[in-house]
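Below: a set of structures, written as structure tokens.
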Structure P
Amino acid sequence: MSSVNVKTAIVTGGTGALGKFVVEKFCAEGYKVYIPVTSLKKFMQVFDSSLDENSEFTLRKIYAFECDALDEASVNEFVEKVSGLEKGRIDVLVNTIGGIHPSVNTADIESVEFNKWFNLNFKTALHFSKSVLKKMIPNGKGRIVSVGAMAGLEPAPGRLAYSVSKSALIVLMNTISNEYKRDGIRANTVIPSVIDTPANREWGSAEEIKNWVSPEEVAEVIFELAENRLNAVRESVIKVFGNY
């Protein structure tokens, strides 16, 4: 594949439990991937396989720049840097940044805590989507995929901030799809059930784990959406529930 035809993707949360599988999937398919990180050291720990004697070295086009995803100016600077390096071409944005807060009932949640989780789960995606859209629109094409949660589809007791932020994420993707469909841009929300990660295995039983989805499966669906291979699917919300 010539350098002219190499597609470019930005994957937020690319060093996370799901994000790293998304990055590896896109790289394996020939994409050049850029990751916003708060620590280049963490990036190297996740993706540098040169010191792993059991790993076969392969040249991968994965790049990282420091960026505060909670700061809109920092996000704009990151996107401008990627756009400059790629001559304005950004084909795909995948938003995987997120987190879930400890259970707390509505009457007891502090505004500071609510804002913290809303900003993490929603505003990071808003910042990146806004900035990347400005690069996609002139090109007449683009794909944005965000990772949601079941709590965004129905109330989850004790998880108000998480539920509201993930619900807002779905609205964001639906709005982008409607506003920019004439510009060749599509946006989707992928809703996994429980993802089989080391952190989740700490509390899941052996029987529960059997019904979870693997991060590889979620990454595969995200890639299929990004490549427009699911063009006949008109649902903007894609549920990846496995046997859950």
Structure Q
Amino acid sequence: MSPEDSRPIVHVVAAAVIDAMGRVLIAQRPVGKHLAGGWEFPGGKLEVGEERRAGLARELYEELGITIIGIPRPLIRVSHAYPSREVLLDICVVTRYRGVAEGLDGQALRWCSQDELATADLLPADKPVVAALRLPERLTRVASRDYTIGDTSSLGIQPGAKAGNHHCLHGVFCSTVSEALGAARAGAGFLVMCDAHPRKELAGLCRRVPVPVYARGIELEEAWASGASGLNEIIG
């Protein structure tokens, strides 16, 4: 067995906490911890058998002293291999919460605009979150400075395209779950469902792919509860 094969997998739940001015909170890892000094989205390890939303609520209360209100918006899952461990990072967006964020573990905190976040010294596992954060909750058009949407034949055309200081994500329109799974494997930055799907089917898709999913024909918080990042409201 190679050293890489024996690396432990650490499942981390974390949040992009956003304040009323649209700023995003990042935290610096304290001295004595793995990757000390690096900046990350606040959160921590998921306990054995713990549901992800419950784990996130616990971590934000323990680390920052804030309490999540309602259902947080699922965003993206990132896998990253560090020399000593592999991290699976589950990120949600939290805009509704009670309390004032403080570094209760002694960690430094910093509120960043979207542009500042793009140039922050984030840990490698956290960097892919920056582009995903620019995706809207509701898709109403097929392109913006932050994203484009096409079909599976267009994958690979724009994966490195940049708009300003951040990567432009390329999404794919999908009619079926199997098509969506194939698009995710092929490198889609996010998935846009063209039709409504039963909640159980949608939830199953969201559990199996690491990228944001946009649902169709349901309410926004129902989409979040199923694991989707937002709604496809494009008319066409």
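We did not get these values from a lab; they are worked out from the coordinates using the rules stated. Everything numeric in this text was worked out from a predicted model, so none of it was measured. Cβ atoms are built from the backbone, for glycine too; each structure is taken alone.
Compare distance in nm of label points 7 Å out along Cα→Cβ at positions 99 and 187 across structures P, Q and report the one with the greatest value. Before the final figure, lay out each step's value.
Working: P: 2.4; Q: 4.2.
By distance in nm of label points 7 Å out along Cα→Cβ at positions 99 and 187, the leading structure of P, Q is Q.
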Work out which structure the value -12000 belongs to, where helix-only ellipticity at 222 nm (-39500 (n - 2.57) for each DSSP H run of 4 or more, over all residues; to 500) was derived from one of P, Q. P
Given a value of 2.5 for distance in nm of label points 7 Å out along Cα→Cβ at positions 27 and 75, point me to the structure among P, Q it was derived from. P
